[in-house]
Structure P
Amino acid sequence: MDTAKLTLGDKEYELPLIVGSEGETGVDIRKLRGQTGAITLDSGYGNTGSCESAITFIDGEKGILRYRGYPIEELAEHTTFTEICYLLVYGSLPNKKELEQFEHELTHHSLIHEDMKKFFEGYPPNAPPMSVLSTIAASLSAYYPANGDPKELELNIIRLLAKLKTIAAFSFKKSIGQAYIYPRNDLEYAENFLHMMFATPCEDYEVNPIIAKAMDRIFLLHADHEQNASTSTVRLAGSTGANPFACIAAGIAALWGPAHGGANEAVLKMLDEIGDEKNIDKYIKKAKDKDDPFRIMGFGHRVYKNYDPRAKVMQQTCHEVLNELGVEDNPILKMAQRLEKIALEDEYFVEKKLYPNVDFYSGIILDAMGFPTSMFTPIFALARTVGWISQWKEQLSDPKHKIGRPRQLYLGETERAYVDIENR
C-alpha cells in the first residue's frame, strides 16, 4: 500500500493512502492523533473525507455527477424519480416488476395517520413549511416502530419517502387556509404532489404532464449530492443510533439554513431586487465590483468549477415549462433569461466559471409553476430525502462505523484559579 509521509518536528510518520474507484486519493489519518498527538484542522470540512461511500460520485473540476455510476444526464433523460429512489436505496436500477412493486408501496403508504392532522392545527397560519416538515417528520417515530428489525427498517424507508410529500403539501395548505387534499393511488409520485398542492375540494385539478415531468426531474436532479451539510448531518445523527425519522428531521433542519437550501429562493429575491430588465446592466456592474455587496445569485457552485451538469438538464426543462405555460412575457422570467445569456457569454463570468447552476433554473421553474418561495426548500427536502436515507442506510450497514466525534483546536484560556464572587 502506498503511503504519505508526515514530518512533525524531528519525527516522520507514514500515513496509508486509500484510492477510490474513480482514482481519488485519500490520506488515512484515523490513527494520526494516537501516533502523534496532533489533529488536522479543516474548518468547514472542505478537505476532510468523513466516510467511504458507493452512492454518489462528483468531479467538480470536470462537471461530473453520477448516481451509483450512472451519469446524471442519462438518468434524467431515461428514468423517473421513483427509479432513482430505488437505485439510491438498493444500489441498482429496478426491473419492471421491482419498480411496479416499489411504486405500489410508495403510493399506498402516502397517507399519514389521521391523528397527525391535529398537529397542523397547532401551528399558526404563517408557520414556515420547513418548520412543519421537520417537526412532523420527527413525530413519525411516535407512530411507527424503529426497533432495528430489518423488515421494519425497510418499511420505514418507504414510509419516509411516501409520507413526506403529503406532509409538505399539508403544510402548504395550512399556510393558505385551504382544506387538505389527500393523495390519490392512481397518480405517480410527482403528479400526486402537484395534486395535493394545487387541487381544492370544489374543483377538479388536472395535472399537466409537462409540468409533472418537470417536477419529477427537479426531484431526480436533487436526490443526492454526496457529503453536503445536510447529508453529513444525517450521517452524524445516524452514527449515534438515532431512529431514521429523527435523522431525516435533522437533515431537514440543516437544509433549512439559507446558505444550503435557500439558493433558489435567493435567485427570485435577486430578480425582484433588480426589478426590471432595463436595470440588468447596472446590476452586472455592481456584481463585478468587489467593493459592492450585491451578488448575482444562482451562478457558480462551491463544488463545480465547471458547468453544473444538473443545470444543463434543468435549462432544457426550464424552457419546456415556460413554453408550455406561455409565460415568456413575464418580466421576472425575461430578466432571468437575459442574465442567463450574459453569464454564458460575458468574459467576466466565463473566466471565473460563474455558470448558471441548478438553483438558478429550479427557482425560475418553481415560480412559473405557481409555487410560493416558502415551498422551494421543502421541495428540495422532498427530493433529498432519498439521498439522506440511502446515506443513512449505507452507514448503518457498515460494521466499522463509529459515532461521529470531530476534534477541535482549543484557543481559550489556559488553566486559571477560581476567584470567589466577592473578589471578582
Structure Q
Amino acid sequence: MEIADNFLSFRELWLESSSGSEDSSAAAPLFPLLRERLFPPPGPSPADIWIQAVSVGEVEIAATLVAEIRALRPATSIVVTSTTPAGVALLRRRYAGGTPGVALRACPLDLGPPVRRFLDAVTPRLLVLVETELWPVTLGEAARRGLPVLVVNGRLSERSVSRLRLFKPLVSRAIGALTHVAARSARDAERFEAIGVPGERIAVAGDLKLDREPPAPPSFAARVHALARGRPVVVAGSIADEEVDLVLETRRRLAGAGTDAFFLLAPRRPGSFDHVARRLEAGQVALARRTAPEADRTGADVFLLDTLGELAGAYLTGRAALLGGTWAPRGGHNVLEPLRAGLAVVHGPSTSNIRESLELAGEATIEAKDAPGAAAALGRILADEELRRRAAAAAAMLFAGHAGATRRATQAALDLLPGSA
C-alpha cells in the first residue's frame, strides 16, 4: 500500500465494515476492530515473526509467505495482523478452524500505548511488513527494542518518494529502522534508496503477487456456465459503487451491438452486496447470487459474487474482464488476478496504483474511457480468438520474470530471524 494510503480514516474503515456481519463473507465489524487496535489484548501470545498485511491484497501475500516459512521451518511461530475490516475477515477465512503455529490479531494503531502493549504481548523476533507501511511509532519502537524489520514486496511510487522527502525529518527514524527491503523491482529499489534506505539493505526480490500458482476454478464454475447457457462470460471484478451503472450500461451496449454476454459482477465492498442486488433488480436485470443457489433462474443475465476471497478463481470462468476501481477515482484494483487467469482486461483511465503492471502487461490490457468504449473493447475481445490468445501470452510473460520471488522473500526473513539455523 502507498504511504499516503496507509493512514486509513475512520470513514474508510466505516465504509469497509458497513455490512456489520461477522460471517467470513463480510468485513469484520468496525467497532470491535477499532477497540482491539486501540487496546490490544495484553495476555502473552509470543511469536517468532510478526507479519503485518494492511488489507485484502496484502493478506494474500502474507498467507503465501506464511505457508513458505512454515514449509521450510515448521517450528517457526507466526502472528499475522491486518488493519482493515476486509483484511481481518479474509485472515479469518484463510485460517478458518485454526492453523498450528499461526495466530491472528488486528494491527495496533500507530500510537505509543497500543504498539508497546502489542509488542509486550507478542514479543516477536522479527517484524515483516508487506509492501510498504512506514508507521513511524511502530518502527521507532522496533528500533528501540532492537527488533529487525523486513519489508517484503516493497513498493514505492514517485509521489510517495516526493512526500517522504518533504517530511524527511519526521520519517527518517522510521526509514532507518528498516533492516532489509526485498523490493518488487529495480525501480522500487531505486526509490527506497532515494528516501534514505542504504543500498546495501535493498535487494530486488521480485513481486510475490506474480509468483503464485493460478487459482483453482471456483466451486461455482459449472453453475456460472449453466446460467450463461453458451454466452461468453465477462467478469467485472472489484467494482466500486460508482461503477455499477457503467457496468450495466456496458452490458446493454454490448447486447445492442449484437453480443449477448453473461456478466459475473463482483462488488469491491462487502457492504455493497445487497445494495448492488437491489440496483440490478430495479433495473430489471435477471440476477443470480453466489450465496443463493436455490433461487437460480435459467434466465439470469448477471451472477452477483457476494462473497470475499473467491474473485481470483472466478476470473477463470470468464473470457474477458472489466477491472474495477479504474472508472471511479481509485487508481485501479488488483489487475494481476484477471491477468493470471489469462484474460484480456478492459480498464478505465484511473490507474495510478497499477500503472507499472499495465505497462508490463502490454497488449493484455485495453483502456476505455467510458461505457461505450468498454463495450466496444469487449466486443473486439469476445469476437477475436487471436486477440485473446495474444493477450494470454502477454500476461504469461508478465509472470514469468518473477518466478522464485516467494522463496527469495522467505529466505530473507529466515536470514534475519535471530538464532535461526
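None of the figures in this text is laboratory data; all of them are computed from the coordinates on show. None of these values were measured; they are calculated from a predicted model. Cβ atoms are built from the backbone, for glycine too; each structure is taken alone.
Consider the structures P, Q: one of them gives 21.7, 66 for Rg and Dmax of the Cα atoms in Å as calculated from the coordinates. Say which. Don't skip to the end; give the middle numbers.
On the way: P: 23.6, 80; Q: 21.7, 66.
Structure of origin is Q.
The value 4.3 for distance in nm of label points 7 Å out along Cα→Cβ at positions 341 and 389 was derived from one model only; which of P, Q is it? It would help to have the intermediate numbers written out before the result.
Working: P: 4.3; Q: 2.2.
Derived from P, not from the others.
Distance in nm of label points 7 Å out along Cα→Cβ at positions 101 and 245 computed as 2.6: which structure among P, Q? All intermediate terms of the calculation are to be shown ahead of the outcome.
Numbers: P: 2.6; Q: 5.3.
So the calculation was done on P.
Quick one: helix-only ellipticity at 222 nm (-39500 (n - 2.57) for each DSSP H run of 4 or more, over all residues; to 500) came out at -12500 when computed from one of P, Q, so which one is it? All intermediate terms of the calculation are to be shown ahead of the outcome.
Working: P: -15500; Q: -12500.
Of the structures listed, the value fits Q.
For structures P, Q, calculate distance in nm of label points 7 Å out along Cα→Cβ at positions 77 and 117 and state which one comes out highest.
Numbers: P: 4.6; Q: 2.1.
Greatest value across P, Q: structure P.
Which structure, out of P, Q, was relative contact order in percent (Cα under 8 Å, 6 or more apart) calculated from, if the result is 15? Each step should come with its number before you reach the end.
Details: P: 19; Q: 15.
Computed on structure Q.
Can you rank P, Q by mean projected area of the Cα convex hull in nm², for residues 149-236 alone and just name the one with the largest value?
Working: P: 7.7; Q: 8.6.
Ranking P, Q on mean projected area of the Cα convex hull in nm², for residues 149-236 alone, first place is Q.
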